[in-house]
Structure P
Amino acid sequence: MRPDEKWIHAHLPKEVADQPIDCFAGEYLDGLTVMHEGERGGDAAVVYRAKDEDDLRWWQLEQVCRFIHEPDPPARKTWRYCRDHAEDGKWLYIEHKNYDYNAIEDSRLYGFESFLRLLHHAFPPEFWERRVREHVRLMNHWYKEPHWDYDRRKLCFIEISDSKENDGDGIEEPRPGSIIRTID
């Protein structure tokens, strides 16, 4: 599939506009329908059905925002707990005494923030707000009570509660004896 690279680059922030657009491998157009080539001889699958050429361009821009890299992303914040490794099917953790997030590290957060910052630059506010709500829901998926929200001014996730992750087998919180190292 050959996206309208000139149009896409024009809608990206200038800091990332010169990055190559190479996130459509294995996809092709059948009219206004984006298809993905079948895996190992399997049937092709519909990825997206565009309403018109304009809708297709906006969809392509959104996909590019998922894969493009910010040249100078904000500094990563420190999580209270980081998974180190598992023994006998149970996680062992490193705990930070000084932290920004009082939670177990969630590697999705940085990618979600980057994606939403890029969308904020390029898309209409109502579209961007829908994506923000969708990603807040995804971040809160493993919490019984909402733990995350998105600061629309600072363009980053913030903690809004002391709720703990819950994976269905109960709260995922470091159990006694599972913290193997504490770091200042």
Structure Q
Amino acid sequence: MVNPTIEELKELYKLVPHPEGGYYVETYKDDVKVGRDGVVRSASTGIYFLLTSGCVSHIHKIKSSEMWHHYIGESITIVELYDDDKGYHIKKTILGKDVLNGEVVQYTVRPNVWFGSFPNMSPDSQGNYALVGCTVSPGFEFEDFELAERNKIINSLSKDISEQDANLISSMCIQK
């Protein structure tokens, strides 16, 4: 079996640009409704999400849990930012097929956590990609989505952030 090309995937699934980066299409929106903080949402939603070489899912947060599933292509690194009672730290999780070497095929990011992701391939790798799925519960709505602004997120983190971490975070944020 040969993996489809980026263009074939975009056409097959009608993928469109996502504000955080990459391409997506909503594939499921539950008819069951649930309430959270006085707001009604679908119980869950699902998308296909495509990251290509050189593409980044910019750091953002949502108000729901987001479960990631690896389907085809390269692995991706999910980067979560924490600045809590344990101090500042970054958690990196590799989503991919190489489970015998530490990759996972499924991973959940908790609600209200700043996070982003990037494909584990050279930015100049033409034709390489990662196709993943994201299941959000309660369901995703853009009103619950916030992109991190570079200066605000860097300034909000503890002063003990390493230069390497600051550079990674900076490269994954939008600049406003």
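Quick note: the coordinates plus some simple rules give every number you see, no bench work behind them. Please read these numbers as outputs of a predicted model, since none were measured by experiment. Cβ atoms are built from the backbone, for glycine too; each structure is taken alone.
Listing for the model above:
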read-out: Which entry (P, Q) yields the derived value -9000 for helix-only ellipticity at 222 nm (-39500 (n - 2.57) for each DSSP H run of 4 or more, over all residues; to 500); value: P
read-out: Structure (P, Q) behind the derived value 3.4 of distance in nm of label points 7 Å out along Cα→Cβ at positions 35 and 147; value: Q
read-out: Ranking P, Q by relative contact order in percent (Cα under 8 Å, 6 or more apart), the structure that comes out highest; value: Q
read-out: Source structure (of P, Q) for volume of the Cα convex hull per residue in Å³, computed value 141; value: Q
read-out: Among P, Q, which structure scores highest (criterion: distance in nm of label points 7 Å out along Cα→Cβ at positions 3 and 139); value: Q
read-out: Read-out distance in nm of label points 7 Å out along Cα→Cβ at positions 83 and 155, computed value 1.1, structure in P, Q; value: Q
